[in-house]
Structure formats: C-alpha cells, structure tokens
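In what follows, structures are represented as structure tokens.
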Structure P
Amino acid sequence: MIELARRIADPASEEWYAVSLANILIDRGNLGRAEQLLAEVIKGSDGARDPEALARVSWSQARLHAAKGAWELASRSADRTIALLELSENSYNLARAHHLLAYIEIERGNPAGALELLQRGRPLVEQAGERYELGLFRLEEARALARLGRRDEAREVAHEVLRTLEGVALVDAARALAVVAEVLAETGERARAIELYESSIAQMEGSPFALDAHRKLAELLEAEGRQAEALDILKRAVALQAQVSAET
C-alpha cells in the first residue's frame, strides 16, 4: 500500500500507511524497521503543517522510544503529540496521547505526574464512549496509585477493570490482564497475580508483549519459593525471545 500511494503521488496516504506499518512493527518488536520507516516519514514531511499528521508521527516516535526504554525521548515526543493534538481539537487522540505520556511518566518514576495526566485526559475518553480505552486509563491510574503507596485504591481500581474485560478483543484483554496482575502483585495479592499472568501469557501466545509478562511471573514465582516453576517460565521466555528475534 505504501508503494501504491508512492506511485500515484499521494504523499498523505503514503505517510499514513508508513506510520501505520511502523506502529504494527513496534507491536511486533521489530523496532529497527519501525525506526527506519519513521525516519523516512520525518524526512519526507519537512515543512508539513497539518497538526494531526505531525501528531501521528510524533505519537509513533513516543511509542518507539518507550519500547526501547528511552523514557526521556519518549516523554518529549509524547509532550509534542499532546501540543499538536490540542491544536487539532481531536479529543479522542488527545486522550490517547495523555494515556501514553502517563505510562511513560510511571516508567520514569513519576507516578504523581502520571496520575495528573490521567485525570486530565479521562474526561476526553469518557466523551468518546470507548470502554476499552477507558479501562486502559483506569489501569494506568491503578499503577500510579500503587507506586504512590495508595494500595487499597489501586487494588480497587484493578478489580474494577478486571470486571470490564469481558467482550474485549483477546490480545487487548491479555495485555490488560498483565497490567492488572502487575498492580495486584504490587498490592499484595500475589496468588491472584500469578493466575492472571498465566492467563495473560496463554492468551498472548507468541506476542513480544508476553516477554515482560514471563519475566514478571518468574519473579513472582521465585518470591513465592517456587524456583522450579520460575526457571521453567524463564526458559519459555528465552525461547520466545529467540522466536521474536528470528521473525524480525
């Protein structure tokens, strides 16, 4: 599709397909090819003025940096995305950008800032009526609350989200389960967290996102004194990592 848009001299469509493909590659763990695509888009968009088009690229850059663990760069790109979307008045995408930046802030060790971002962005996604997106907001709120030591509130929100996952697409629900498991582990419900990690991994199958769930599950099992099971999970993670590397 990118090549077709290029042949018919449709730069806007070419950019849209390239950015969409970059996001798919990020989800699959092929960060090198995603980075190459985004670099080509940025080079070809010099002088562009459409804030939504620029925001799409910036949002993808933020996701790429976050996938690499480059949190400072991810934060800058997400900040720029929010600024651009405020110009475009696209409330739904603005809400998603708030969510992404909140995730980045939690990973940077700034849960208070993340909670503030989520509280600002939540009314925007509530207006859109997207149940799954709202659930993602609530999950990041739970993570932020747990990091702030507000464990009872975090646990309550996590259980609330868990009840809303029925009917959500399988892969999306699996990722959400892993986040719920993380929150419950941090708030003392280790046995339930282990169950949810196991369920999440089973549903994600060969997804690169399962790697982090494997690692956290192994840590939990080891903390519970279940070393043999933890070792088995780590072996499965190594095999999955090799599979992901071969595919990318």
Structure Q
Amino acid sequence: MARLQQLAKPVRPVQNVEHEYSHEEQRLKAAYERRKIWVDPTLYSHSNPARLFMLQERERDFLRLLKRHGRDRFGEQKILEVGCGNGHVPRQLVEWGAQPENVAGIDLLPEFIDEARRLCPSGVALHCGNAVNLPFSDSTFDLVVQVTAFSSVLDPQLKNAMAREMCRVLKLDGCILWYDFFYDNPKNPDVKGVGRKEICELFPGCLIQLERVTLAPPLVRRLAGFCWPLCHCLAALRLLNTHYLGLIFKQPCSSP
C-alpha cells in the first residue's frame, strides 16, 4: 500500500478559506490556552480512576461497534483522525493492528502535533492544519474518525465545511466513526453539544447509526474511585450517558 505521506497533496487552493474561518480558529486556540490554566491536569491522567474508566469504556465501545459492522480489519484500512490532538487515537489504531503508514491525523494546534510526532510510530502521517482543507486526495480513506472535535467548534459553517471534507476524502464504501457529546456543558462556554438532528444535517444523504455511550463524566468522577462496577451498571442503562457513538456511511448500501 502507498504510504499516506506519499498520498498527501498540497493544500487545495480554497478561496478565502483562511480568512473565512480565521476568527473561529483564533477562538479555538484561545480556548485551549485558557484550558491550560483552569483545567486540573490530573483529570486527564491515566492514574485517575475516572479517566481510566472512560478511556477503557470508550475503547471497548469503539471496537465493539467496528467489529459489528465488519470494520475491525485494521491492517487492511487507511484511516484518518480529524482533530487528533496528541495522537492518542492514532496510537490506539496501531495497537489494534493498523499499519502506521496507513494512519494519519490532523490538528489545528502545533503543540498537539509536536507531541503526537514524539509519541506516535514514525510511519503515522501527522499534519498541522485546518480540517476544512484536508491535505489528501478524494476517496483516500476507508475510515475517518472524529473524537469530540465537532463539539469544540461553535461556528456552524465551519462544522459544515469539516463534514464535507471528511466525506470528500472518504472512499465510497467507507465510513466515519463519530464520538462526541450531545449535551452542552454549562461550565464550559467554549464547547457545544452536537445532537442527532445536527449530525444528520451535517451529513445529508448518509446512513447514520448512533447509540448513547459514556456515563456522564461528572458522575464518573464521583463514583469511579470507590465503585467501578456501579459505573459499568449505570453506563449500561444508557439513561445517564452523554455521548453519541456511531458510524456514518457515505453510501447507505455499505451498511450490513
């Protein structure tokens, strides 16, 4: 298979794209700078029981969903994550069997990409840039992943442009792995939940299958330290879950 570094192409000359979304990009960068100040770093430590519980639940849910739809043959797929952060998901994909040279990620923030390059296998193609102008040719990927990237974007036009680009680089029989929360966080005005209706509007003409996962993080933080099984039971009920996990099929007949 061709390496994704070789498949990468120069950024397409989209008219006024930098100017059109520059305000939202600056807002996103400022929001992450604020997070460095007010977010307790231990919240994202693997030694934090709540963080560990949510990561393990998410990994299990991802693999269960992909296996159900026959999308778990990772060694045969080219995979892109939009909003890859420090490369956690690309590293997981390699652990699950994906070939590093067939995995790519893109993120707006240079410090995230720098960290991802330090942590990911050398074959993973990592790009710092705007997700509305992905540096890949049409129909490159079998699977495109987004993990809480859309809830960080407040501009509806930018979200629509991101969705179009994800579909553009996706193969006709490919799919998008979607994971994001659908409730607003009243304590964080820099994010906004993405509901089922909005997801359908972002991907018109696609077959969309969603399920509720992830027990509400504030509840997990209260319970995981002393009663891990209770967290599992509450998550299984789904009533207190706050995220949608699903697959978005570019071509409806590609779903089993």
Structure R
Amino acid sequence: MIKDNQLKPEEIWTPETQGTQATRLQTTLTSTEKSAFQKYSEIVIGELNYGKLIKYEILTSFLSPLPGALGFFLRKQFYPQILGEMGRNSVIGKSVTLRHPQKIKIGQGVIIDDYVVLDAKGDRNKGIIIGDNVIIGRGTVISCKNGNVEIGGNTNIAMQCFIQSAKEVIVGKNVLFSAYVYLIGGGDHKFDRVDIPIIAQGQVVRGIHIRDNCFIGAGAKIQDGVVIGRDSIVGTGSVVRKSIPEFCISAGIPAKNIRFR
C-alpha cells in the first residue's frame, strides 16, 4: 500500500501514445490481422496460449455455473490452477467472470459472491490484488483498463459496486462499501477539440486512493484523481470530485466537507 497522501503523477493517453484512435479493446476486437480465436484468447486470458485457454475453458465452463456447496468446493480445489494466487479458505460463488485470471491474486478467507466480474485485462499492468478476509458482494464489477486494483484486508464491498482502473485504484484495510458505489478510475476523456470525436482525443488518468477504515455510503461516486483520507465517511449518493482529508465526513453533489469526526 502507498502510505503518502499524494497520487502518482497523472498520465496522458493520446491517440499517438496508444497507437490508434480507438480504445485498446476496440483495437483488439476490430483487428483484421488476427483470427476470431486469437482475439478471444487475448481478451480472456491475455495471450495466445492453447494450453492455458483449454484449461480455462474446461474449468470455467463446468465449474462456474455449479450452485451450492459442491460448486464452492470444486472451484476452491481447481481455480488456483488458473488464478495467479488463491489463499486458503477463500470461496468463489457461481457464475463469476474471470478475465486475465493469471493476474488475479486472492488472499486468504476471501468471499466472492455470485455473478461478480474480476477483469484484470491489460498488456502492462499487474492486475487485481485482493487482501485477506475481503468480502465482494453479488454482481460487483472490478475492471482494469490496463490499470491495477488493490483491495486491503478486511474490506467489505457490498452488492452491485463498480470499480474501474486505468492506472491504479488502491483501497485500504477495513473499508466499508455500501451497495452501488462507483470508483470511476478510468480517467477523464479530453474534449478540447471539436474537429475530431472525443473518443479519439485521449484521456487523462490519475488514480484513486481510499485509505484505511473509511465508510462509503450507498450510491456514492468517486471520480478519478481523488484521495480519501483514513477514517473518513462519504455520504449516501455523494459525487466526490476533490480529495477528502482524514477523519472527515463529506456529502453532497458535489461532495463538501461537513465536519470532522
């Protein structure tokens, strides 16, 4: 975990640095130089490797939909073969989607509920790291856009949350997420020019840090470039555009600091 109160310098993605006016995913999907099988393999496991892809397909096709205790048991036994790491006493619910699974590391005692998406895609990122005793609620999506996501131990993420990272999203220990929280770490699209589409103008990406012991209320949205200081509270439905200091209660649209705890 990064301990200071500053984000790393922002990165600017432009069509030139990306090598294309499309997104990385669009470039992969629309390439005429690769077969449909090659595209699928790169999106799902991150490389063209027949052995890894076959193992992934067999395990996820047969084990992912299995309900009940049998499903939990078999996924616990066999998913470590495709994941980067899976600690003891961790369980994965049914119909969990895994992308680039070798870049997903799960600590001990982790509970991942049904229909969660763990997408660690990217060609130069470390992926998703989940600490010990973390709970990830049903239907939550954690998605990398060539960025990294790190979730500290004992954090509880409720149902239907969305965490996206184009650079780094770092969540500390003992953080509590209510339902429908969005961490919008995918960066901001540039829009200065009107002669070309916004999608072709690139992005500015900064990252999001949420320090230890914070509580994020239901439906809150945390925008890219925000640091939330330790032991702070974000109110229900808030839109956080600026960083919040330690031990602070903040709420509203846009969020404003109300008082200190």
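If FRET efficiency 1/(1 + (r/R0)^6) of positions 91 and 203 (r between Cβ atoms, R0 = 30 Å, to 0.05) computes to 0.65, which of P, Q, R did it come from? Mind dumping the intermediate values first?
Numbers: P: 0.45; Q: 0.65; R: 0.25.
Matching structure: Q.
So helix-only ellipticity at 222 nm (-39500 (n - 2.57) for each DSSP H run of 4 or more, over all residues; to 500), computed for just one structure, reads -5000; which one of P, Q, R is that?
On the way: P: -27500; Q: -12000; R: -5000.
Traced to structure R.
Comparing structures P, Q, R by distance in nm of label points 7 Å out along Cα→Cβ at positions 43 and 131, which one has the largest value?
Values: P: 4.5; Q: 1.9; R: 3.4.
That would be structure P.
Each reported figure results from applying straightforward, stated rules to the coordinates on display, with no laboratory input. Fair warning: this is a prediction, and the values are worked out from it, not measured in the lab. Cβ atoms are built from the backbone, for glycine too; each structure is taken alone.
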